[in-house]
Structure 1
Amino acid sequence: MYAFLADAVIVLHALFVLFVVAGQLLIMSGCFLRWGWTRNPIFRVLHISAILVVVAEAWLGIVCPLTILEYKLRGLAGQATHEMSFVGYWMNRLLYFTAPEWVFIAVYSVFALLVIGFFVFYPPLWRKPGVSH
């Protein structure tokens, strides 16, 4: 059961990464293709918040809580982090890279600047109460 939960956590982790990366690609596409939904304030605030959490964790040296949870569940399942199911193995291969810490901080920070730039120059559409479109 714990192994299954660990796999579920890593799939959730992969979906979070997909939301951040694909979300930005969709926002940039929406800017140029005039897709109105890419200016949805809930989507945009969730998106910018997600990358800012990642950058804060990197700058502060905090291990992602999803990673901690996955490893804890693997331990409870009697697995080492390299002894995992097919799903767990491939999700780990996609999510975890070996590089110096400064590389991750730089990549996350540059990506966050891109997200912030689009948030400022292609902002969400905030609707005033009582105004309908």
Structure 2
Amino acid sequence: MEWYTPAWVFDAVPARVKLTRLEDGLNRDWAGRVWLNPPYGPDTGRWVARLAAHGDGIAMVFARTDAAWCQAAMQSATAILFMRGRVEFIPGAENRHKRGRCGAATMMLGWGAECATALTRMRDRGVLIER
């Protein structure tokens, strides 16, 4: 099921190109700054590791601070924003009658100076850690 990023995120972190599950973004070439709201589940770590290696982007993921992929991402990220409260995602067509509030805490991980600046603009939404 698809859940989309809330509009307030794109006010601070605009995206020019959108890839959905149909385009298989994990196996596509990435260029420039990347916004990543990956599928939440067992493959989240693969997506986040790819973005960390790319070195220029922001990922919005569950704050699974005990998971190995999350520990590695936090070690390499330029900035981390731990979101206050639960994020309301936008439901996709197949679940449009459901509420979009996620079931766990959310964090944003940023790599690169410009992405750290973008997270700084959202610091009123949680706790920001910068390197």
Structures 1, 2, by distance in nm of label points 7 Å out along Cα→Cβ at positions 11 and 43: label with the highest value: 2
For structures 1, 2, which has the highest computed value of distance in nm of label points 7 Å out along Cα→Cβ at positions 3 and 123? 1
Can you spot which of 1, 2 the value 11, 34, 29, 17, 7, 1 was calculated from, given it is P(r) over Cα pairs in 10 Å bins from 0, in percent? 1
Relative contact order in percent (Cα under 8 Å, 6 or more apart) derived as 42 - corresponding label from 1, 2: 1
If helix-only ellipticity at 222 nm (-39500 (n - 2.57) for each DSSP H run of 4 or more, over all residues; to 500) is calculated from each of 1, 2, which structure is the one that comes out at -7000? 2
When mean count of other Cβ atoms within 10 Å over residues 59-66 is computed for each of 1, 2, the largest belongs to: 2
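FYI, it's all coordinate maths here, none of it is from the lab. Keep in mind that what you see is a predicted model, and the values were worked out from it rather than measured. Cβ atoms are built from the backbone, for glycine too; each structure is taken alone.
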